[in-house]
Structure P
Amino acid sequence: MHLLAEAFIAELPHYYRGKVRDNYDLADGRRIIIASDRLSAFDRNLAVIPDKGRVLTQTARYWFEKTADICPNHVLSYPDPNVVIGKRLDILPVEIVVRAYLAGSTGTSLLTLYKKGARHLYGLHLPDGLRDNEILPHPVITPTSKAFDGGHDEPLSPSDILESKLLTAAQWETVSAYALALFARGQALAAERGLILVDTKYEFGVDEAGTIILADEIHTPDSSRYWIAGSYPARFEQGQRPESFDKDFVRAWVSERCDPYHDEIPPIPADLIEATAGVYRHAFESITGMPLAPISPDTDILERIRSNLAAYFP
């Protein structure tokens, strides 16, 4: 009851289940987006983490409000702690990933590809001799294809994007400028909280007028990597993994035990799940500077959401 593994509500129309969010499209052009407690990595769901959906929704709310002057976003209202009502968009088929460090563990991360010997990637050239988790000279955009229906994201270069007509030249220029400006704002505000915003992904869509609008989420523990600024220099010099509170917490555990893209995922221990829940709660409070209100373990989250969305039932 106090976990939200899925949010299927039969009374709502046009259901679509994403990796983490359950979505419903209303006839008037609005979309109901419910953040579940599913944890997704390596293009699959790994576990259900208490409070995760609420943390994602409320963290994204903080950042949408802090960046509304940079670019328009899809948010219309928040009827429930796990729910955002947004403007329905046609999502652009390119995911914009901004990175400030040589980091990551997924198949498309700079560090993974660099350690395999790649030096020319995403339209960039990286020199030899870079170390794990080293800061780059400046933030870079490493776009990937936007995988739908459970497919794999694939690295893209700007020339790939334009030659394949995934975006027009004007769209690529706009989303690139938005992404770098959003990331700069995120880095600055994170630094005030003693954090390093290492990398993040942005998804953009277009409305009926063709206006490019920021969608999905922004600077959450799922879409972004944060490190603790105070301990980073010493840990980097010692070759240690930086302190973080993103989903590398579980990714690392899984990666140490199997090939997560091909093998069966071993059962994740209950204590790791609860520790991960604590990481998400701590992340919200560290990022936003606000306390996360407790909820009773007897709360039926899905019933609460149903009640708060009753006005949207046909």
Structure Q
Amino acid sequence: MSVSSTTQAGSPSGAGLSAAPPDLSAKRRPGEMVIKLILRMATLLSVVITFGIIAALIDPALAFFREVPLSDFFSATDEPGAVRSAVFPLMVGTALTTVIALALAVPMGLGAAIYLAEYASPRSRKWLKPTVELLAGVPSVVYGFFALFFVTPVVLQGWLGLDVNFTNSWAAGLVLGVMIIPTVASLSEDALSAVPQALRQGSLALGANRMQTTLRVVLPAALSGVAAAVVLGLSRAVGETMIVTMAGGAVKNMALDPGEPHMTMTAFIAITAQGENPVGSTSYNMLFAVGLLLFVITFVINAISVTAVRRFRQEY
């Protein structure tokens, strides 16, 4: 008996084994259509909210710039007897605290991510990663009190012996860096873990040790994800309010000494909004002008991040 006859005998219907599989993509369940509709509405709602924020900021900001020229707004000092419209000192304070925060958060967050992804045992990683991410759940006002009543008097003035004011950019920046460590660590760890195991095995097979494999193979392969984590932490630091309001100070200061108090853009909004500023006044509209500038800065940072991620992204 031939093979073909045996195959046909074993098939009661006489159909060949090369029959095409059914087209499952044509069959859509009602539940999938509902989920797709909900996801589409969520995406559109995010876009609508973004444009709503822009619309809420533009009108009062334009009213402010009709009364205050851009030269006064971006000046380094406030004009005597006029509205305190100088925003450049606020940008200096924001940049100073953000640089200090990133100087702490990037090395510690990336180091924690490398250890969790490459060196920690499954048992250690099981409890270490949730512990690191627990820092993200601490309220920012608690971080503010921690900076004000522990970091400044105990760490800076006591242990390090630095001559700093009660409110200063050192304390605000360091605690701000602690707050964004979970953001950098968690996203970087996800990017490192997504690198295929074959790259590690190939590097080790060529004679590289574990550290060389991590630094020269795994980290460059995950560079786009790590860059996105750092930029997200940067955006989080720029937009933080309570820590810099409580610990950073309420003084417009152009000095680059972190031991002095510096008012940031978010701190200015929080402090000025608590005062008695009549709706429609120049001082009231300035809040929206500073908010619009902060929105533009954050948008530019994220646009640069998207460009960098697309440039360095590697698909496996």
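Rule-based calculations on the coordinates, nothing more; no lab input. The structure presented is a predicted model; accordingly, all values stated were derived computationally and were not measured. Cβ atoms are built from the backbone, for glycine too; each structure is taken alone.
Here mean count of other Cβ atoms within 10 Å over residues 49-56 was derived from just one of the structures P, Q, and that gives 11.1; the source is Q.
For the set P, Q, ranking by mean count of other Cβ atoms within 10 Å over residues 225-232 places Q highest. Suppose log10 I(q)/I(0) by the Debye sum over Cα atoms at q = 0.20, 0.25, 0.29, 0.31 Å⁻¹, for residues 217-264 alone works out to -0.79, -0.94, -1.00, -1.04; of P, Q, which structure was it derived from? It was calculated from structure P. For the read-out helix-only ellipticity at 222 nm (-39500 (n - 2.57) for each DSSP H run of 4 or more, over all residues; to 500), a value of -20000 was computed from one structure; give its label from P, Q. Only structure Q yields this read-out. For relative contact order in percent (Cα under 8 Å, 6 or more apart), the highest value in the series P, Q is held by structure Q.
Which of the displayed structures (P, Q) returns the greatest value of FRET efficiency 1/(1 + (r/R0)^6) of positions 177 and 273 (r between Cβ atoms, R0 = 41 Å, to 0.05) on calculation?
Top value of FRET efficiency 1/(1 + (r/R0)^6) of positions 177 and 273 (r between Cβ atoms, R0 = 41 Å, to 0.05), among P, Q, belongs to structure Q.
Among candidates P, Q, the computation of P(r) over Cα pairs in 20 Å bins from 0, in percent that gave 24, 44, 22, 6, 3, 0 used structure Q.
The maximum of FRET efficiency 1/(1 + (r/R0)^6) of positions 65 and 121 (r between Cβ atoms, R0 = 30 Å, to 0.05) over structures P, Q, that is, the highest value, falls on P.
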